[in-house]
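None of the figures in this text is laboratory data; all of them are computed from the coordinates on show. Predicted model, so just to flag it, every value in this text is computed and none were measured. Cβ atoms are built from the backbone, for glycine too; each structure is taken alone.
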Structure P
Amino acid sequence: MPPELQLPFLPDLGFHAMPAVMLTLDLILLSPPWTIKVYGAMSISVAVAFLYWSWLELCFTKNGWYVPITSLGLLTTWQRVVLFGFSATMMAGSTIALKWVYGKVNGTDKFKRGA
């Protein structure tokens, strides 16, 4: 990245961390209980990850390079499968963990694993 485009650490942290922090606080403190189950979270996560990968591949066919993630050009197809599969797993895990935290904070411990 060119030096003139680099942000100092604190503004960069603020631009990237504050939306996640605020959305997490909103979810835990102000939102109604979630109705999503574990399998639903996994299905949505896999769908989102692989739809995003498909969009990146479409961008590559039009532009000749991977638009937001240029380092994808260094990976083989199988490495991309692993990367996006891992991303889907992390997304599902985050959803399940946030639902668990919501239950602990708000006293709704009706977290069912497979249901």
Structure Q
Amino acid sequence: MTESTLFDPGLQPERTELAWRRTALAIAVCSLLSLRVLPVALPAPAAAFGVIPGLLGLLAACAIWMAARRRQTRLTAFLTGTSSRTPHGGGLLISVAVLAVAFGAAAILFVTISVLT
């Protein structure tokens, strides 16, 4: 198998990068919504903590956006034969899963605080 047959010009790495960008965009939009809603919805003593999930979500969206671009660049370089470095995988998916669990736990915490006060 030659180097040219390893790479499929069907643009699969770019489609995958676009999917990760949509994921980052969705996280950013939900984070902006939480910045708007949480400080108002939480009781006065906890309202200051309402901005933390939104800010962390925006940082995570930026990190996912940049990681998706870096992944696509490395994968394309490997598939075209311009880089011998094997791209590692799974880190981006694990990061998003951990982020989802953390935001779920934060949501449960905020709902509990709202109900108890």
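From P, Q, which structure was helix-only ellipticity at 222 nm (-39500 (n - 2.57) for each DSSP H run of 4 or more, over all residues; to 500) = -27000 calculated on?
That value comes from structure Q.
For percent of Cα pairs over 25 Å apart, which structure out of P, Q has the highest calculated value? Comparing P, Q, the top value of percent of Cα pairs over 25 Å apart belongs to P.
Of the structures labelled P, Q, one was used to calculate mean count of other Cβ atoms within 10 Å over residues 43-50, giving 12.6. Name it. Here the read-out was taken from Q. Looking at structures P, Q, which one was relative contact order in percent (Cα under 8 Å, 6 or more apart) calculated from, given that it came out as 37? For relative contact order in percent (Cα under 8 Å, 6 or more apart), the value 37 is produced by structure P. One of P, Q was used to compute mean count of other Cβ atoms within 10 Å over residues 59-66, and the result was 11.2. Which label is that? Only structure P yields this read-out.
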